[in-house]
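**Q** These are the structures, in structure tokens.
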Structure I
């Protein structure tokens, strides 16, 4: 081979092997193929062997984002829980609110699976934290209003009045976020940005539905437990007398 070609494959400390494979991202078994090549390299050349290329970069990105996603989810939930704990001075209320919004995130992320469409890794990472931060306010507003009504009425009536008074406020906020996300998803020509817009828009409406239709039931079911696990739960005292 001409020396100028050989020089591209050898340096003082490394040799370069060019491997062409008949696989693309999304083909069945592409990730296992990358792992096999990586293990083969380490088998013959030790831990200093390195891989580069489209599939190798995608595999690395996938692994890194999976790790980052776990850290981001844990930190996001932890910080939101602490903020709610300080705000409500209750152990159970932060758990209920966080669970409702996290459930909406899980539902949002399962839609592409059942629809048979692919989901970009970066979209999975971002939506897990953005939807939690953007829609937890729906639950906070609802719970604050419920506690106010609970001072003077029973839990069922308090929940009903809260739905009456909060639905339009929460729906307005959710509609703005939904429309903005859908517009971004429809207009953007970038696949990642388009998918992020759809995820944010869909996540807002799912969070709205769970806050309005699921959260009231949870607040009523755990009414007594919330009272016991809330510091200075004086907002229940008047409501208990008017339970019927």
Structure II
């Protein structure tokens, strides 16, 4: 099967970090996006920073970290996809393990949010990943495939813009990552699962690796088969380190395939 060439995608997830005083850091990252124009650079920011960032940046894409499955309604404290769009967001992270584990979001909930997000015109980055216990039991690939299928809307169309981010739960913030062969195997299994569900559309979907990504390992991670980009946590808060990750993605895109 012919491989579709995809632009590298580097997404910083700021989680619950950042105040208005962080805008200079966001501008530094925007300048990095301008310098490395062969890479799609994005930041998933806390809701309070989405609009200030969106009206300030020129090259990076701004997104949210979660949304409600309803377009509007009596859901005190929640934010809809339409509200994110109205603030300037262009994508949203969904299904992150910190939402699944800490907030009790199951795959059915994530699937409903995916559908609402896409209906609202946002792109969706769907996060999937296995626990340490699942990996130790030899169930890593099976559990991620099941989570992926359960989180994807049944009625996806070629017009829907989705990205899949594989983040092993045990790697997030731990400093440890899977072996390159393990990442390649997981991304290959995710790609095949998408092919089985979506056919040719699967070839256009970018697969990101996330979980303890930083400037010291980005180049090696981007050299792994079927890794189309990176989801970066803590290192994205430091413009210097995040710039190095973006630079590694640019260099990887220039390597002969």
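**Q** Using log10 I(q)/I(0) by the Debye sum over Cα atoms at q = 0.17, 0.20, 0.22 Å⁻¹, for residues 45-156 alone as the calculated read-out, with -0.81, -1.03, -1.16 as its value, let me know the right label among I, II.
**A** II
**Q** If we compute mean count of other Cβ atoms within 10 Å over residues 61-68 for structures I, II, which one ends up with the highest value?
**A** Greatest value across I, II: structure II.
**Q** Mean count of other Cβ atoms within 10 Å over residues 101-108 was computed and gave 19.2; which structure, I, II, did it come from?
**A** Matching structure: I.
**Q** Where is distance in nm of label points 7 Å out along Cα→Cβ at positions 29 and 173 largest, in which of I, II?
**A** I
**Q** In terms of distance in nm of label points 7 Å out along Cα→Cβ at positions 21 and 149, which of structures I, II is highest?
**A** For this comparison of distance in nm of label points 7 Å out along Cα→Cβ at positions 21 and 149, the top structure is I.
**Q** Hey, another quick one. Of the structures labelled I, II, one was used to calculate distance in nm of label points 7 Å out along Cα→Cβ at positions 13 and 77, giving 4.2. Name it.
**A** The structure behind it is I.
**Q** Right, here's the next one. Out of I, II, which structure matches 18.2 when Kirkwood radius over Cα pairs in Å is calculated?
**A** II
**Q** So helix-only ellipticity at 222 nm (-39500 (n - 2.57) for each DSSP H run of 4 or more, over all residues; to 500), computed for just one structure, reads -25500; which one of I, II is that?
**A** I
Readers should treat all values here as calculations from the given coordinates under stated rules, not as data from a laboratory. The structure displayed is predicted, hence computed values, not measured ones. Cβ atoms are built from the backbone, for glycine too; each structure is taken alone.
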